Every structure is written in C-alpha cells, then in structure tokens.
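Each in structure tokens, the structures are laid out below.
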Structure I
Amino acid sequence: MSASQQGRRNRNAGHTFERDLATFLSVSLDLDVVTTRSLSGGTAIGADLATVLERDQAGRPTASIPTVHGWSVECKASTGPHKVTQWMRQARSQADSRLYVVVAKRPHRPVQDACVYLTGEALWWWLTADSWPDRSVRMLDLVTWVDLLHLPVLDLGGDAA
C-alpha cells in the first residue's frame, strides 16, 4: 500500500470515528452533536465536534457551538501507540480557552471503548470550580466521562449546581 493510500485510509478512519462518536454522544447526552466537518462542508476548523442548537425546516443546522457539554472535543482514531502529548497540544490550541479532551480509539474497537484524555487541572476545575496546578494528563474511559457529564456538579458558567 502506498503512503498516499495509507494516508487516505487513516483520514477515512478518523472521519468515520468522528461521525460515530457524534452519534454516540448525541444518544448518550440527549444533545444534537455533529462533526464540525458536516457543518463546514468537509473542512474541520477548531474542535472536531459541535452541538447544534437550532435547525431549519430542512434539517440543516443554523446555529451551533463548537463544544459538547462545554468541552472542546478532539477525536483520534489511532492505528499505533497513542500520541497523547501531541494530541493534547493540538486540542489545547483548538479549544479557544475552553475545557478540552482528546477522545481516542483503537482500530476494530467499538466507540464506547474509546479513551478520554484530559489534564488533571481540567478535571479538578470541572469537579470543584477551583484551580489546581496539575497539568499532567489523566485518562478516563468514554462511558465514565459521559456518566460524569450527567452529574449536576458544575454548570457551564462555572457556578456550583
């Protein structure tokens, strides 16, 4: 297989994972989650997923936010070792001062088996609305992260619920 064929195959796997994760989160969180590629006509800008706030009568999104439950989400369909440092740097640069996560999965595994990477600082702030200087990366499984999103711990404005 040529390098260009392998690159195309990896991009397709990534796009498929983005769509599958958007569907999983839509159902799990009862939100209208889509890929930013679907909003922009194929070009990803910023985070990989967005929440649709409004659709027109034809079903096309007319208003959206580039987060899922307040989090900027970067999706990675990994075929090799997880490049966590590189991925977290990319997610941080695209998060626009929002909380951010990297959701990564291995080939031939279901979406719900994906890993969620986030900084200790983000997890602590999210749970307590207080700063903590721990920038090391923490990992949760996707189902646990979604379960935590259901908790009324903190609203998106940063006030205790």
Structure II
Amino acid sequence: MTSIIDAEIRHSTFVRQSPEVVYDAISTTVGLNGWFCTGGEVDARPGGHIKFRWEDWRPDMGIIEDGGPVIEADRGKRFVFQWHPDDESYATLVKLTFEPHEDGTIMRVVESGFQDTPQGLRAMIGCATGWGEALTLLKFYVEHNIVYWPDKK
C-alpha cells in the first residue's frame, strides 16, 4: 500500500463579500460555472456530489472532468469534498472554510491525502498552483463579476 504525503496544501484569500456569497460561488452549479467550470455541477449537501468539468481549459487538453462526494456543507461556513486530482485509485480531501472578516470573508483551502509517489507529488504541486489561481479567479468573480469564460456574461 502506498503511503500518504505528510503535508497539505494551504491557501487563503480575502474576498470583499459576505461568507454566504463566497460560499455560493463554489458550492452551487451556477456559481461554479460562473468563474471556473464549463458544465460543472454541485449538489451541496452531505452525500451529494461535486463535478468539475473544463472544456479547452488548457491548449493541450480537450475536456477534463473530475469530482467526488460532498462530505460537509454548511452554507457560509464550511464546504468539504473529495476528488481525484491524481488518478481514480484514490481521492484527496478538500476543506473550504469561510470566516467573516471586517468588510468581507477570509476563505481558506486545505487539501490533503496525496499519495507519496512521484505522480502524487506532481499532482500535489499542480493543485497547490491551481488553488492559488482558483482563489484569484473566485475573488475577481465575486468582487467584480469578472468571469473566466467571456461567453458566459
């Protein structure tokens, strides 16, 4: 059995909007597709499912899909899910928290559970970079209604 990397990805950002608005941007189908996905889906309840779908996200790839079960869903406070950013043989755990702060929300992301293999380490590095990009996109979407997909306006 492959061991798990004893480290986790941690990112946070400040968003000038309420915790509920920031939460809805990632935990609803409309929100997720507004800034990040093309055809993503979210059933934000424990036992529900989150599906990420990207079409032509990168120049060298067509359609990419991933997702997994929703573990926790507490609107405006906490959203936890699993997905498979490395391969389908195991899932990582993503914990999102939304903390009220003067004039907005501090959103925190913690992802853990990557396998301790060269492939798992590459996936962890890719996700660490990806979460930084994702939080920036989310911030611009929520604060300024700037969408990643111009045809979605």
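Read-outs: derived from the displayed coordinates by stated rules, not from any lab. Quantities reported herein were computed from a predicted structural model and do not represent experimental measurements. Cβ atoms are built from the backbone, for glycine too; each structure is taken alone.
For the structures shown (I, II), mean projected area of the Cα convex hull in nm², for residues 39-78 alone is largest in I. For which of I, II does helix-only ellipticity at 222 nm (-39500 (n - 2.57) for each DSSP H run of 4 or more, over all residues; to 500), calculated from the coordinates, equal -9000? Matching structure: II. Can you say which of I, II returns 29 when relative contact order in percent (Cα under 8 Å, 6 or more apart) is computed? Only one of I, II returns 29 for relative contact order in percent (Cα under 8 Å, 6 or more apart), namely II.
Among candidates I, II, the computation of distance in nm of label points 7 Å out along Cα→Cβ at positions 31 and 63 that gave 2.6 used structure II.
For the structures shown (I, II), distance in nm of label points 7 Å out along Cα→Cβ at positions 103 and 143 is largest in I.
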